[in-house]
Structures are given as C-alpha cells and as structure tokens.
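Student: Listed below are the structures to be examined.
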Structure P
Amino acid sequence: MLMVPTFFIPTASSLADEAVNVAERGDIETKYLWATENIFPNVDAWEKEYAAVEKQVAELGKFKGSLGKDAKHLVEVLQMRDDTESRLDRVYVYSSLLSDQDTRVGEKLAMKSRSRSLAVKYNEATSWMEPELTSIPFETLKSWMRVNKDLALYDQAFDDLFRRKKYILSPREEELMAMTGEMQSTPGQAYSLLANADLKFPTMKDEKGNTVELSDSAFYVFMRSSDRRVRSDAYKGIVGAYRDYRNTAAALLNGAVQNHIYTVKARGYDSCLAAALNDSNIPVKVYQTLVDTVNKNLPLLHRYQKIRERVLGFKDGVHAYDLFAPLIEGQTLEFTYEEAVETIIKALAPLGPNYLTPMQKGFDSRWVDVFPTKGKRSGAYSSGTFLTQPYILLNFHGGYEDMSTLAHEMGHSMHSFFSRNTQPYIYSNYTIFCAEVASTCNEIIMQNYILERTTDPKKKLYLIGEFLEGIRGTVFRQTMFSEFEQRIHELAEQGQPLTADKLGSEYGTIMKKYYGPSYTHDDIVDNYWIRIPHFYYNFYVYKYATSYCAASNIANRVMAGEPGAVDAYMRFLKSGSSKYPVDQLKEAGVDMTTPQPIEAGMKIFENLLDQAEALIKQMS
C-alpha cells in the first residue's frame, strides 16, 4: 500500500505566523527556498508524468491471476509495481510541496487532491496482489528465490507478507477493503476541516493590553508567555472554542475508532492495538512496556511539577495552562539561519564525516524551505521520495527551538538519504517506529553540545528547562496520550459509547494521574483531547516516546565515544525497512522489548532535574 512518509511537528515559534509580519514568497532569496524544480521543472511536466502513472496504474490489473506462472514473470510484475509506486510517490510529493508552500493557491490544492485520489486508485488496482501472492506456497517462492537473484531481493518482503497471511482476505474482499479507503479517512478529514477551517476563536488581551485574536496555531506561543493571566485566558479561549463542538468531535473520534474496530473484525485481529502494531511487526509488549515503565517513573514528573510550582510561585498549584511556562523569564538564545546551520554541523561532529559530508551538501543544495511566507503551512516536516532529494519545510524565526527543529528534521532527511541511497525501492522507506530515532538523536546530541558551552546560570537553567520540557512533551505526554488512546479503544471494543462526557472523564482522570499532587485540575481540561489530531492516526503517538528513549540510548553511546557505536548507528540509518524495526534497533544496541531504554530516558530526565534544582539553589 502506498503512502509517502512525511514527518510533521508543530513548533512554538513556527506557529506564531499570525503574530509577525510575514513576507510574500517572491520576496525570499532563492537559496532559502526548497528546490522543487529538481522533481519536475514545471507543472506541465508533472501533468505529463501524472498521466503516464495513471495509465500504468490501470495496466497493473492485467497481471491479475498470473503471479504464480514462474519466477521470471513474478519479478517483472513486482518491478513494474515498484516502478509505478515510486513514480506515484514523486507525483504526490511534488503536488504536496507546492500546495504547502502556499495553501492559498487553489490550483495546487487541486493537484494534491488529484494525487491523493490517484493513490487510492493505485491501492484499489493492486489490492489483489497480496492475496494472490499468499496463494503461492511459500516453499515454491523460496525455491524460485534460490535460482533467481532478482526475486531473492524480495525475501524480507515475502517473509513479512506471509507473516501477515492470516489477516489477508480473499482478492474480492481485499478489493472491497481498499474501496473503503476514502470512507475510512472521512472522520479525520472532517476533523481537520473543523479544526483548521470552521472553528472560530475569540479575542483576548495580550501582555501589553492589546486586543489579539486567538488561533490554534499560536497556542504554544501563548502557553509560553511569562504572564499567567495571558496563559489562562488563551487556554480557556482556545480549548473553550473546541469545547463548543465537543459532541461533534466525539462523534468524529468515535467514527475513527469504529473504523479501526471494523478492520479488526474484518481481518480477525485480537484488538485495535494489536492490529495497529502488526503492520510493522511490533510486539504489543513494546507498547505495554512503555506505558508500564513511564507509569513507574511518574514520581519524576510529579517532582518536575513541584519544582515548577515552587520556582514560579504558584499558590494554587500548577494548572494545565502553566505546564509550558518557562522556568525562568527573559532568557533566550537567538540565531540567524546561517548560525543555526553552523552550530548543528559542529554539534553533530561525533557522528563523523560519513554523516556530516552529505548533510552539509543537503544544506547547500536547498533541501530546506527556511522562512515563513504568506500562505505557507505552519510547523515543520521532512518529506521527499526514493526518486527525489529530501525536502524540509521549516518556519524559521531565530529562536533555539527553531534550530532544534532544523536539527530534528535534518535527522529525518539524513535517515531518508541513507536509506534511499543504500536500499532498493522495496526497502527504501523506514517504518514510523524507527523514524523519530534519527531526528531525536540529532536533537539530544545538539542539546548536550549547547549545554556544555553555556556558563551563565540563568541561560543554563533556561536550557535545562527546555530540555526537561522536551522529555515531558515527547515521553511523558505522548505516553499519556497513548494510554488515553488505548483506553478509548478498549471501551469501544467493549461496546461502550464514546460520548463527549465519557471521553472527557477519561482524559481528566489520566491528566490527574500523570501530573500528580502539585497539579490543579480545571474542568475545561476535560475537553483538551479535542485538540489532538494524532488520535485519528491509529496508535501513532507512542512512537514519539519509544523513539526518544531509543535515541537517547544511541546518542549517549555516540557522545561517549563508545567503540562501534557510530558504525552501528550508521548501519541502522542505511537499513530502511530491510529488517523488522525491533530487530534493526537491537542491532543498533537498543532492545525496545525491555524497560532498559525507557529507564535510560528517565535517568536523563532525573539528571536534568538534579541540575535544575542545583542551579535554582545557587541562584537563590
């Protein structure tokens, strides 16, 4: 099944587009714009390729019923499928990049929509392949692979396919499942329209008493204000706007969960969680180990909130709108884009020249679309395909978090670069389970580089606060979301209706557990789940937490100069999907089926807490 991975994160500064004067795209120097012309020179060339791919998609159907003929014929069909899919990836990504660089242009939005529809047609046109392949005895395929080296390339793919055989339906049933693609995406698309187009936010007074219009995209900017009144008003205004649609949102989220239950029942999985993890062969034990180990370490998060309560002088406890407030006011680190690039290159020096040289080339050859422009999508992501260079969407304002975001997205792009230049197409895309490891590893190495070179106690406390927030947001918060997601699926599987009241009650309960005795719960927080689009992604968010823990393990060994650590990590980056993700991480020195990597991540958090308390004591 086709879908090009795009790794997206919203960032505090890049979500402030409404608060600054944003340039038109034509006013930005070319060196700061991504090189989409390297994919297609113009839209006419894209149209020509779109038509060619559309024709080739239709032609794939003529091979139905012939895959068991012989090894040579099977190789030809698989190679045609791979060629079609890789070209379709390129068609889709080009339209997506053009659309995201200016979302106001209807022509580009239409191109993206057409590409998405063509992808659905491709999935329908190839839906018979997996059932037909699994009808060939595995021993027959093995005997063919022993004499045909081109077919032997697909050994891992066949192993993965036959591992999933019991969940693959008949050709007609698979065709019907593929035809539900648009229908199953409807709850998520409807939620996106509600959140991004239809929702109206109120106004409020900012720190200077000016009337400002609230927006969801600037939520984290307001949450990081040093003025508690501003944070409270913004939280209540933004979450309150979502609350007004709580019943609609509950129906949409229930629709997404019911789609997952439909898949479980149709294919015969044990649960929604097992079904979601099965695609990448992730044991349910990995998910449960994460939740259990983080729960065991919740006293560390409670300690962090106690520090926040004491340092910021909250007499009534830490409210939800206080969770993002900086530990110390007035401390910032500012960088030009060129300074950020130079700092990242220096910080990542422990990864060696085999990593740094192509990364420098990426910076120099316009992988990155740097600055916010009018109509440009907010946030940041890494994209690209097997047939293109990597592409990074950024909205750079100059804060430390922007530099960190650039390092993060470059980590994704380097992972893509190495995988696509090492593996054949069939294994060139790594799984989402592994995706955040490379990006987070870059962040952690850079954090340590910056922290080691900062001597001013106030700036050091500011940075430590940022790093603590990174772990809170990436490990604790995403695990909390994961636990909530698991809980609501279990309730639905038991036949309990997912009403707005039930969803709010479950979310409020889990918030109180995670943030502990220093946390003061407000009723409006029970509606915060409505803000999280990831709940439509089918058990996605736990991967942020596991990836951070795996990355911290790898980064610590790389920074310590452990013999073989860099080589093992480079092998991981080059492996694509040529092995199962849990096995790939084991070869990189990380076993995610055990609590050890998560405990290691918790140890980093505890060490930062110790440093924060020592600095607070020193400064007071």
Structure Q
Amino acid sequence: MKYRYFSLLIGAFFVFSQCTTNETSEPLNFLVEPYLQYGTKNGMVVLWETGIPSTTMVRYGESVYDSGEPVLSESVSLEGLRTMHEIPLVDLKTETDYFYQIVSVSEQGDTLTSQINPFKTAVHDSTAYMFALIGDSQKNSRTPWAWERIANLVWQDRPNFVVHVGDIVDDGNRLTDWTEHFFPGGNILMSKTSMYTALGNHENDSDYYYQYFHNPPPEYYYTFYYGNAQFFIVDTNRDVTEGSEQYTWLEWELAKSTATWKFVLHHHPPYSSEENDHGDGWKEKSTQGTHARNLVPLYEQYGVDFNLFGHTHVYERTWPLKNDLVDEKEGVIYINSGGAGGGLEDFLPTRSWFTAELQTGHHYATFSIFDGTLVFKAIDSEGRMFDTFQMTKDNASSTSKVVQPPAPKIYPMGGGIFEDHEHVRMEAVFENLVIRYTTDGTEPTSQSTRYTEPIEITESTIIRARTFSPEGRASRINAAFFRKVQPLEPVMVENVEQGVDYNYYEITVDEVPDYSSLTPNKTGVLQQFSIDEIPTPEENISFQYESLIRITEEGMYTFYTESDDGSNLYIHGQKIVDNDGTHGMRERGGKVILKKGYHPIRVDFFQKGGGKGLHVSYEGPVTSKQIIPGNVLFRSVD
C-alpha cells in the first residue's frame, strides 16, 4: 500500500509538471496575421496580434532589380512585450514597391516569423490608380464562404487600396468574429493592400474596432487623400443632422478640398430601394433611405462626385442626383455596395425613380482613375462584371467653387451648461470670412455684432452665428445653447447597499415606452446597468433601471449611453441623455453639475430588432471616462 501511495504521488507530480509546463510554455502563434493600414505616399502601418506577449519588429526593404529574392535591409522595432503589435513605417519613397516581414519573440525565446509580403506606397497625384469598394463583410450562415471569396477576387484585381463601408463583422464585441472570420478571410488582401474603413452598426463602436484599425483621430470620422482624390469618412451611427459635430466637420473639409474627385463614405444609405429596411414596401410606403440623407445638401453644394455606402445587402447605383431630381450634369452618384458577406436582401416591388442599376448577390466594385477619367466596374462573386460605366470631367484641374461659405464653429461644440460663467469661442474655415452673431434669439445678419474675441456669458444664452464672404454671401446658421445651472443637491439616505434595481419588459416599441401603465415580466437587482446578466430574447425587450450614484467630488459630470436600440438617462428625474429611437449602436451624452453625495439615476432602454447593446458611462472632475462601475451604484434598503 505504501508503494502504491508513493506511485500515485509520483504520477500526480508528473501530471502537475506537465500542466505547469504547458501553461508557461504556450507556443507563440498569430491570433491575427500581419496586415496593412493607412498607406500614404511616405508611410505604411503594419499590425498583427499574437496569442501571448512577444517583441515587435518589422523587417522591410525596397524592391530592387535582379536581387533574386526580397531585400529586407531595414528594420524597426518597439521596446517591451505585447500581444497587439502596431508599427508605422516612415520616410518611404512615393509610389514604390516594398517587401516586409514581421518577427516576434516570446519571453520564453520562441520566434514567430511571417511570410514575406509586398506593398506599394501611395502614388503621385498625376498617376493612374485603382481602388476597390466593399461593404458588409459580416458572416452569415447561408453563405459563410462569401467574404473570403470576395477578398480573393479583390486581390486578383490588385487594387492600390480598399475602402470598406462598414458592418465589417456581425458583432463587433465578439472577438471571434474578428479573429476567426474577418481577418482570416481577408488576409490574402489585407496583408498586401491597405484598407480604409467606416463604422457600421454591427461593429457596435467596439474597442476591437479601434484596436484593429489605424485611422486619424477621432477615427470614427476622418479624411485622407489618394492620387487626385479626397475621401471623407463619416460615422452615420452618430449624429449627422445639420449643426452636429460631423456635419460641420464635413462641411469644412469639403469646402477646403482642392481634389479633382471627391468621395464620401459612410454605412447607411441616403437613397435605397431595399424592400423592407425603410418601411416594408410590400405592405406600406418606404422612405427609400435613412437619416444619412441629412448630409445630401453638403454633397450637392460642394461638388461630391460619389457617395458610397452599404447597410442593405444589395447592389444599387443611382443616376446622378441633385435636388431630388436626376441631374446628369451636376448630380451626385450614390452606390450601395453591401454584398461582401452578409445575408443577401432584395428590392422593393416597384422601381425607384433614382435607380440606374440594381443587383442582388455578393459582389464588390472598383474605381480606376486617371486625371479626369473614371472607369467603374461592379463584379459578382463568380468574377463576372455586371455593371460598368465611364465618366470624364471636362476640366479635371478645376475644383468646385464655394458659393455659400461654411457655417462657423462654436466652442464648446453644441453648447453646454455652466455654473458661474462660460467663455465662448468661434472660428471660421477661411480667414477672409467674417463671423456675425446674436445672443437674443434673432437671426444674425450682416449688421449683427462681429465676432473678434471669445465672449463671456454669465446667463443662459442661445448664440446664433453665421459667416459672411467678402461678396456678402451668408452661410447657414449654427446655434449653440449655453445653460446656467446650479449644482444638484444629493438626496439623504440612511441605509444603502450596492446594486441597481431593474424592471424587465417584453414589448414591441419604436421608442422608450411609458412604463407607468406596464407590468414588468421580471424584477430584480443587478450590479450595473447591464442587459447581459439575465437571459432575454434578442428582440422586443425593454429595461428600466434605477439606482443611486455616489459622487465623491463636486463638479461637472458628463453621462453617456451607447445603445442599440434606444436609451435615455435621468438624474433626479431630469433627462440628461436622449438616445431614443431605433438605431444601431450609437453614443449620446449630456452634462450635469453634481454635489457630493448620492444622486438618483435612472436608465431606460429598449431593443426592437437587429443587434442589441447598452453601455452606460460617465466622466467627471477626478474620473476619466469609463463604464459606471458597480462600486458607485447603490440602492436604498430599509
């Protein structure tokens, strides 16, 4: 018996040793193989992800004649160990072929070396180039092969770069959608060609999106140049109404642009003939487009050539449009390319007035440009071209003339709240524009007060401002409301415990409901504002959460809800955040001044259909922006 007991100990030790060895010597491998981002005339960004922390190095070199093999004479590395690797290659030659290879070494000394891949820096402005358009590469169960096939076909066309108009994955918060579907399927393309992306609703504005893609700040909107074209990327999951941050930014950037060709990219369609996304056309009237139509006046005013988008999983190209009419001379062409992977959709039962071509099927598109000539092709998943056209600008060197000047920016953007006083600053896009403003609610004219320096306000004020050109032309009006408020007093509570009370409802609505007449399906206590802690259906649900938030430092606080679909947030019964309605993952915020102590907080949320999500965040005087943690949320107990 003693001998057997000793043998068991030896066996147990051997098993434990094996487990320990395996845990500490996990092989170094790629979670995401190397790929390219944000290629410019003089730079390229290389990214990859490893399963365990490792070193970061890229070996690279210019392609040379008669070398017999790639020359990797240069290298760049980062200090330390990491799993997500990102290295910018700088000071490269314009319109030049290069090769690159990554090398990562783990703490245990394992070395991971990638295959050698090529890339080319951006071309000179006068050179011909071609780029590919894809959208909605998300996985679906009916045609799970679609994205990889489209990526391979795009690579066969050897584009200079690729633009993606969103819904890259099915759920941006699900890591495997990135690591097991999107990146493996697209590797043959993305390892050799840079891709520029717009956010779709299925990305859910996730941290993974910002981790995996390298775009200029703030990343959800940005602009870049390639050749003689300028591209403007907008996030239509966020506010794009007139006067919003993105609307004003786009107006300014379009007004400043000197590019021959102008492309605006976003996810949602301004014009669409899809059968039921905008009202079921088999049963009722369709809006034939989304809220993205708010941006159309800017496209028409500033000479945008193409608006590219996805969202509906079809192909549709419009006639050139202006003022809701076909205008072959000055119109904007709208192209819906949502066929790179998502489940296919269909069209309205009757033809739309704006439609030039349409097709149901997985596909991608290409734009070949030289000077003032553009050749467009749409290609299906079998490699067959099903739509094409060519257009030529009469004077490719000319740029659109800015007739109406852009509106001024008012800082803080969108107004805000203040306790004692606020300093308001204004800015015009061009130095020769004059800003005139009013503070009495009237429309600013050429005789209104001229802005020369920041304005101090001490009472609640609506500032309306517009710019005037030297010829006397006036911009649209930008307005900002600045509200003077007093800090909210805390409530007095005796006994509290951590937690959030919730009521759960199963209900079909298009906006946050009036809960006063509803009976909850379930009630309980959670630790945070969460829709994931209890099992629910994927559609037609609603939550109302109530709690007390503990404030430890008096001052200005900003609260945010990011949700799909709608949500509202209240402090002391005052609506601070309005993020209501049916929409994709979208963040809205609002400000309030709070004294130390406990303050009632309520969050209302509903989910109708499609993706769902809810994140509730805040930031304050000593608190950086973060999800509201459970340790500051309390409920009163007897």
Structure R
Amino acid sequence: MNSMNIKSKTIQELGELCQEIRHEILRVVSKNGGHLSSTLGATELIVAMHKVFDSKKDPFIFDVSHQSYAHKLLTQRWKAFDTLRQFNGLSGYTKPNESEDDYFVAGHSSTSISLGVGAAKAIALKGEQKERIPVVVIGDGSMTAGMVYEALNELGDRKYPMVIILNDNEMSISKPIGAISRMLSSAMAGPFYQRFKKNIENFVDNFGEGAHYMAKKMEESLKLITPGIMFEEMGIDYIGPVDGHNLKSLIEILQIAKNLGKPVIVHAQTLKGKGYQIAEGKEEKWHGVGPFDLDSGDASKKSSTKSATQIYSEALLHLAKHNDKIVGATAAMPSGTGLSELIEAYPNRFWDVAIAEQHAVTSMSALAKEGFKPFCTIYSTFLQRGYDQIIHDTCIMDLPVVFALDRAGIVGEDGETHQGAFDISFLRVIPNMTLFAPRDEKSFHQAMAFAAEFMHPCSLRYPRGSFMPMDLPESQPFKLAISQLLRSNDSDILFIGYGNGVGRAYETAKLMEQEVSILDLRFVKPLDEAMLKTLASKHKKWFIFSDSSKIGGVGSALLEFLSHEKIQDVALMSFEYGDSFITHGNTKKVEESLGLLPQQLAKKVLELI
C-alpha cells in the first residue's frame, strides 16, 4: 500500500481501504499496545487527505501524531507495521528519519498549527505556494492549549494558505442547531458561495465603509448559528461541522479548502474507536492501550504489583481526607496520573485543567498564595512545557506547590518525546526548589507526608509501572536533606541510589562477588552533606544509580559537592542516561541497549574496580 495509488481509487474502493486499515491497526495494536480510539476515528480523514493532497510535497502535520497510524500504513510502512512501538521498529508517532512523508516529530500536543504557520512562511519565501500547502490535523483536545491560539492569531492576520482539519471526537452539537449548521456548512463550502462572497467583496469595495459594514453584518448573522464564529472572527475561514466518516463529502470539502488560497479550518466530527464497537465512544481507557484480546477487549496481562501511580493516588487521597487545604491539578491526564479518584471524591478541590501545563502551574501557585497546599501532578516529560511558570510563578515567591512527577525515567514504547529524563536537571538549578524521591511503597507514603507539610516549592519523582523490588531495611520518615544508609560495611565501594535507582543499585549489588555499601540518597537538593562527608572518608569509589540524565543529574550534584568540599580522593561513576535522546521500545530492551541492566552494571563495576 502507498499514498500514490489512492489518487485513482473510487469512493467505494477507498471505503474498502479504510476497513483494511482499521483491521490492520486493530490487529497490530492488540498485539503490541499503542494508541487506539483516536487513530481508528481518524481513518477516513487521513485517507481523504492522501486523496486530495500529496504528502511527498505538502507538509502533513499531525498534532501529537498518535492519530497518524493510517498515515503510516499509506506511506510504504504496511509491511513494517508489525514492528509498531517495538525496539528498532516503527515509532508510535510521526518521525521524519523514519519516512520522508513524516514532516515533524510530534509527541506533545498543540504544536501543529505553529508548525503549519512556519511551513507556510517558508513556502511563501520559496515562491512555492502554487505547488505546496500545509495540511494540519489537530484533535479537539489539543485545542485546549494556549499555543494553538497564539498560532491562530498570527495565521488569521497573515492569511497564509493552510488547511487545518479539526478532528472533533469529543464535542457535541444539539440536533436542531447541528442540522442547520451542517446544511449551511455544505453551502458555505461550495463554489457558488465562495464565488458569491468574492463578487460581493469586489462590489462593496466601490461603495465605501458603510457598505462593508452592512455586508459584514449580513454574513455574521448567518455564522452565528454555526460553531465556527470564533475562527472566522480571528480571520480564518471555517467549514463545518462535517461528517468525518463520509469519504465523498470529506474529499469534496478538502478539495475546496485546498483551492481557497487562504487559511481554512475544516471541522470534522469523528467517533473514537470507529469500527471497533468495544472501544467506540469516549472511554479514556481506549485512548492508549497495552496488548489486549480483540474479541473481548480484555487486557492480555494484568500486573499484580501495585504501580507507583496507584500508590501516589492512594497516598494523596489519604492526605486529602485529613486536610481540606490539600488541592491539586493535572493537565488532561486524570487517569494516567491517578488523579481521577481525587477528582471524583473532591470535585471542588481537584481539577483536570486540560492540555495546559503552564496554566496548571500558575493557577496552583495562586492557590498556594491563598493558603492551600497544591499537588501539581504531571508527567515528567510534560512538565517541560511549564518551565517558565515554575520559575516565575512558583519559585520566585517561594510558594509551597508540590510537583508530583509521574513517568520519571524510561517509559518504554512512547520513546523520545515521553522519556522522563530531564526533570532533575532542569529543576535542580532553580532557587527555592527542593528535590526528593521515594524508593518503594512505604517510602512513597512517607515522602507524601513530608511534601504535605513542607512550606516551600518541591518536587518528587516516581517511575512508570512499579518500583523495583528490594530486600533492604525499612524506610524511615522523610526529613529535609536526610538520606538513609541501607547497608554499611568496610568495602571501598559505595552504591548511591536515588528514587527507583535504589532498586537498581540493590539488584546490581546482589550480582557482585564482594560486599558494597548502599545509600538511599532521598534528597538530591539539598544534599545530606554530613552523611556524604562521613561516607567520603570511608568509601573511595562511588557509583550512582538514578533514572535520569547524567548532565545536571544526581552524579553532577554529587561531583559539585565533592568539588566544593575539596574532596579529591573519591572516584565517582554515574550510571545515568548519556547525552542523547532515548529511543522507543520495551523498557528492558531499551535499558539493555543503554547498558543499564543490573547484570551489565555489575560487570562494569567489576571492570572499573
């Protein structure tokens, strides 16, 4: 299959192709896991795009791009689709070094229209506007982020030719208004209306501002009963809503939009999970899935071990029950972050603020100013989007916001855009920020209790899935800048673990032929300087275990400490992530490729000593 042979297919043949695509997506995702409901719903949209446009020259830009599986299948990747999200296989997102038909990497939301504006500017500068036009597919969820409106604001002013397909699989329009709107949209998309509009514009040019005013009012009176008035007011033409599963209509409307020579939004309504009845509708659990049984929809394997996210949810719920000042927010990830239970139990104190990390951070800072204790619960990789707000709105005023960072470390199949590698590095440099991490379930509850009482900005990180198991002394309550020495002996070797890295240190130590001391660092800012000085006098070989970037990470913090204290006889080796983006795939295979499995680390330690 490829995009070129679509041009000659009939509507019936394209409909059959859509069914083949859905069948292939379901077959592979049920086996490999991946995004499902949105990408099934976008199938007709993507087939229509390839019928009308050319991905070899027209920039095809997908927002988040988890909905681009049909695009992958249509662009010479059908045979490789079995490797979706597998180590050394196809990415679950668009990836230009995977295919020339993928214009941009897109794993975080709400970047597409800005990319489209940039592409349109380049096309104009190159004088290629007759040959190329950016085509953007954006889901309605991504429209909740402010970056989208920054881009629309400039696009409406500059009027670059661009087609934006709004894949609406959440919004609903009441039946009577919807029927009228669909009728008007069909008419307004047609060539007669567009010619009529242009002729009227030319006609009123001869009659001054009064005629312009009257013509504008007449047009506005029609648009008031369509949902596109906001876009039209920004200077962007609007067509819709249209049936996102009606290929004939989609192709006709996209062809019209292509020929308009200006920015236009095509509002297409689709059904999540289309073609797989079990997933059809709005259930969040079908957005992204692990392997599952196609017939029943049941997960292929269920972990019996409690995840770190579950532990966080339980701990926060316990704290919220006993302290009505505790509040919290997440950015469009209530289920993924465990905040769903809190929102259900305390809907006036916990909020899903949509895909708006900047807003989440700043609004929680104001709540902290008013005497509340906010828990801002965001994936490590997504907190990058709120960095200025952490500095400007939280830390400068030293406000007691807790940043709970889920998915810290390698997250597996989602790859480069989602790996939680950088939070220690980018948070550690901020004044007034305190950083700590639990190593297991009990220490997590203790860390949460500490965070609830701590009256300054702080961040705790925890992994996707479960903590690494270990048989070590029981965790003690958290105290600021106090570590816990878990194993002490006369060995020259000290393993220092941070967060889930303690489990990795323990597993590595088990494979060693000689005894090693193990320290649970707990706080990477501020450090337990007294403990570190004592250990430096005894242990001269330090090995650092942390699921984080090496540059600016835990090892860097300890080297800074050794340098400041003029301790020169300690050799330090960090087993954190190197200076490169980490690929997608099964977490164990990714860790193996990085040399981070315990057996690999034990071998490295033995070689180094």
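Student: One of P, Q, R was used to compute log10 I(q)/I(0) by the Debye sum over Cα atoms at q = 0.08, 0.09, 0.14, 0.15 Å⁻¹, for residues 251-530 alone, and the result was -0.57, -0.70, -1.08, -1.11. Which label is that?
Tutor: Q
Student: On percent of Cα pairs over 33 Å apart, which of the structures labelled P, Q, R is highest? Each step should come with its number before you reach the end.
Tutor: Values: P: 47; Q: 56; R: 51.
Going through P, Q, R one by one, percent of Cα pairs over 33 Å apart is largest in Q.
Student: Next question, about the same structure. Using distance in nm of label points 7 Å out along Cα→Cβ at positions 115 and 491 as the calculated read-out, with 6.2 as its value, let me know the right label among P, Q, R.
Tutor: The structure behind it is Q.
Student: Hey, distance in nm of label points 7 Å out along Cα→Cβ at positions 299 and 355 derived from one of P, Q, R reads 2.5; which structure?
Tutor: This figure was derived from R.
Student: When helix-only ellipticity at 222 nm (-39500 (n - 2.57) for each DSSP H run of 4 or more, over all residues; to 500) is computed for each of P, Q, R, which one produces -3000?
Tutor: Q
Student: Compare mean count of other Cβ atoms within 10 Å over residues 331-338 across structures P, Q, R and report the one with the greatest value.
Tutor: Largest one: structure Q.
Student: Let me ask something else about it. Given a value of 0.95 for FRET efficiency 1/(1 + (r/R0)^6) of positions 315 and 459 (r between Cβ atoms, R0 = 25 Å, to 0.05), calculated from one of P, Q, R, which structure does it belong to?
Tutor: R
Student: Given a computed value of 6.4 for distance in nm of label points 7 Å out along Cα→Cβ at positions 91 and 507, which structure among P, Q, R does it belong to?
Tutor: Attributed to the structure labelled Q.
Each reported figure results from applying straightforward, stated rules to the coordinates on display, with no laboratory input. These figures come from a predicted structure and were not determined experimentally. Cβ atoms are built from the backbone, for glycine too; each structure is taken alone.
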